[in-house]
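Next come the structures, one after another.
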Structure P
Amino acid sequence: MIDVTLTQDMLEDFTTESRNEHSTNIDQAGTREILAIINNEDKTVPFAVERELDRISALVDDVVGSFRKGGRLFYIGAGTSGRLGVLDASECPPTYGVSPTMVTGLIAGGLPALVKSIEGAEDDHEGGVRDLEAAGFSAVDVLVGITASGQAPYVLGAMEKARDLGAVVAAISCNRGSRTFQYAKHHILLEVGPEVVTGSTRMKAGTAQKLVLNMITTAAMVRIGKVYHNLMVDLSPVNRKLIERSKRLIRQATDCGLDEAEKAFEASGKKPKIAILMVLLGVDREEAERLEKKGGGPIAAAIRVHREEGEKP
């Protein structure tokens, strides 16, 4: 059973609760000076992320492995951390054309907590378990617990449940003594130091978490073939801007003209990746879809399959 004890002595040891010597007199500073203090502290965040690249890479490899087996990626957090997880998850379907359930964000307090602070929800140990079970979490999925201090019972309960199921569990925290690390295979420690305003972890801690979440999903989507060169070719063209972007992607990926791109886009069923394969290989939609499936997703792999099949006697 998880120990949820939290004392004043424990808070003293949390980096996220420490006072920042560089902002001690921020209340007496002018606006420009306040902004400079915040900016100077923010500059340190990418270096904290850089120190964890090996651990982030290992987590991404497990996420890719899960996706390839039909598994999903779950983020779980409370407050700012939970909102960041939901944000990253919600941006994956339009960007990469994936199912809305492939990456899921769970937040203490549910959807209302996205727009209104429900701070007490993070203390609900069983709430994290219930939300995980309601989402149908299984052993093939991956759970990433996100919490600046590393102590939220809501997150810890879910992580313990996921670990007991045999799933891959990761923890992203900004305190070396984070309890989340006790339940995780992957420990991502983002030591960004004390916040400009003591305890306001929506600042440096939140920025660091946002960077890492972007890395996890972007790298995983690249690995499973949602990107060709550096083009997001599997986006869902659900509005006018994305339709035009799709046509532009086809032109950028194939060097074809606008007319050819528009025709391929329509003929592909408005699927940019399929349209790109149709133009590059001179095949119809059915053949492009077959090659994509046989290649496992990436355009480069589909092209390789096409070439190898053409070389057979």
Structure Q
Amino acid sequence: MASNFVQANTGGTLHSADDASIRPVDRGFLYGDAVYEVWRTYDKRIFAWDEHWARLKKSGNSIHLHIPWADSLMMNEIIKTGAAFRKQTGHRGEVYIRLQISRGGGSIGLDIDLAESPEFVILVKPVPVLSAEIMQKGLKLTVAQTIRRNPPLTLNPAWKTGNYLNNIMGLREAKQRGANDVLFLNLNGELTEASTSNVAFIVGNSLVTPPLEAGVLPGITRAHVIKTVAQSAGLSVDERPISPAELETFDEAMLLSTTKDVQPVGLIDGFRYRVDREAKLWRLKTEFQAFAANSVSRRPELSVQRTVEDGRISI
């Protein structure tokens, strides 16, 4: 089986992600009328299941999309999908899990009353890893010049929806400028976040990150870093607005995300940041991974190594 195989589960039916599975009138496909979450495993157990599920439901409520499935049912579907992925690929490492819930199909038109019933799709693949070059040199970022982060009073970045056109256009600009990712400004000209990650900086012994009010997704990794992990790494936390003019004042820079936790940033528009082994972000990364491993160690029921036989799931 090819290494890029992705296992899919559409409404309970397992199949390759290369196979068509949703109706052309699905509102997630037509309008981005959907919400989603991404999890990853540590030690083969799903990390931060409860936090991501709560955010998924909050995103759904924000767009008036009722999620009819219990988290226990969806967990069983994820375990079933993971088991199928292992069977197809032989993969025994950590996995990436994406759950998208759309408002469903129905008559064509924007009115949400035209939707029939919600539908879900689960995708499972290996957790993406940072390349040796990125680990050594860090990511290269650029501040978007042609587009701003959509403000909370429009399509709120706090809602994790299927509409990512703003992010896509910003990332396109960054790639054209030779960068790995983009940093968005809000309408006030303040830094917000990257295309799929929160951003943070280190100056001295302080970790500095934009506040949620700047217009950023309330990242799960970001929240754990602020609440617990930064202190374990010997860093205080300063949530405040950040202007682009401050980029030259920081010692270190990083992205924070579910799939790659703490990602080193080496360059932002000509400003260089420490990524050597003495950089404090590595201590932060180590502390986060220890925190995640300790968290999942207490949740054996979140193991994706469970098997499925005759519809029954067992450890």
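P, Q: which one has P(r) over Cα pairs in 20 Å bins from 0, in percent, as calculated, at 31, 58, 11, 0?
Q
By the measure distance in nm of label points 7 Å out along Cα→Cβ at positions 80 and 288, tell me the structure among P, Q with the highest figure.
Looking at the calculated values, the largest one is P.
By the measure mean count of other Cβ atoms within 10 Å over residues 112-119, tell me the structure among P, Q with the highest figure.
Across P, Q, mean count of other Cβ atoms within 10 Å over residues 112-119 peaks for Q.
Quick one: distance in nm of label points 7 Å out along Cα→Cβ at positions 16 and 128 came out at 1.1 when computed from one of P, Q, so which one is it?
It must be structure P, since only it matches.
Work out the source of 0.95 here, i.e. which of P, Q gives that when FRET efficiency 1/(1 + (r/R0)^6) of positions 144 and 224 (r between Cβ atoms, R0 = 30 Å, to 0.05) is computed.
P
For which of P, Q does distance in nm of label points 7 Å out along Cα→Cβ at positions 88 and 168, calculated from the coordinates, equal 1.4?
Going through each structure in turn, the value belongs to P.
One of P, Q was used to compute mean count of other Cβ atoms within 10 Å over residues 48-55, and the result was 18.5. Which label is that?
Clearly, the read-out refers to Q.
Using the calculated result -7500 for helix-only ellipticity at 222 nm (-39500 (n - 2.57) for each DSSP H run of 4 or more, over all residues; to 500), pick out the matching structure from P, Q.
Answer by label: Q.
Just checking, which of P, Q has the largest value of FRET efficiency 1/(1 + (r/R0)^6) of positions 40 and 72 (r between Cβ atoms, R0 = 35 Å, to 0.05)?
Between P, Q, the highest calculated value is found for Q.
Readers should treat all values here as calculations from the given coordinates under stated rules, not as data from a laboratory. Keep in mind it's a predicted model, so treat the numbers as computed, not measured. Cβ atoms are built from the backbone, for glycine too; each structure is taken alone.
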